[in-house]
Structure P
């Protein structure tokens, strides 16, 4: 492994977290939903999503639109460090439980494996590489779901020329932003 990789990732994380704090616009979540919905499968599919936290782009409009379109929405349960995420079925009004790192997940939803995943990120590049928060949860999860389609979800301004990557970093199939859909080169 490149000895500079951890430092590169740490520096980019800090820069992108500061940038993201400046990006929130009231209509970004609705714009993201308009980009995502027509690109999801026409038949009901198990889609893992996530509730936005902090300055992340608002995923609530997309989650609600996907559910209304008949998709089965799953939310992640964050396990102890070093393990892959699991996913529980969500529907409007279901009881939620607190998770690690300030997350929430369905308290009693049935576990299921997603066919599509909406993946949070801090930065992405045109190759489909993403920089996450550093826990490796989504990389482990994607490695264990080789047939699933992974779509990064972010503000368009979170695109960088190059995300530093290592051998365990999993690429995305696409990225959805409030400005459009990006298919990696």
Structure Q
């Protein structure tokens, strides 16, 4: 597995090996022993799968608060996304900073996201499917978010605000300045 470091400490882009022939391919996308060797100690307990039917759908920026905070491993199995990770750990030297990357089924990358980061994405193709491995169970009372288009974050989303599709919940999240210190 190839590991690409990002500007946010502990957020890594991973490219699993893929072996293929005329029948298709095989890829080991997660191996706890190998992840420990590259400094990712996540202990996953749940897999989630989302389908976004249209291009331009934004999901996020989401996270769960302690004691239900989640480490995440995100990958795309169909289509492509513009992926965003924001450091929301008060006191961190990268607090409020973000990294973006394009994840696609074609390029076969993943991103590992530790607790203390908000995560979101914008679909770049219709019919995009995203798989999430998470280290804590979903807890509705612990679910929180950060406003996707907060000007303070300066995220260069690949879609205009007029063309984006958002859930009602995602439209109402606080800005970074309004966000409580959960981490």
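Taken together, the values in this text are just the output of simple stated rules run on the coordinates, not laboratory data. None of these values were measured; they are calculated from a predicted model. Cβ atoms are built from the backbone, for glycine too; each structure is taken alone.
Among the shown structures P, Q, from which was the value -1000 of helix-only ellipticity at 222 nm (-39500 (n - 2.57) for each DSSP H run of 4 or more, over all residues; to 500) calculated?
Matching structure: Q.
For which of the structures P, Q does the calculation of distance in nm of label points 7 Å out along Cα→Cβ at positions 75 and 163 return 3.0?
Computing distance in nm of label points 7 Å out along Cα→Cβ at positions 75 and 163 on every structure in P, Q gives 3.0 only for Q.
From which structure (P, Q) was volume of the Cα convex hull per residue in Å³, for residues 67-122 alone calculated, if the value obtained is 110?
Computed on structure P.
Going by relative contact order in percent (Cα under 8 Å, 6 or more apart), which of structures P, Q comes out largest?
The maximum falls on structure Q.
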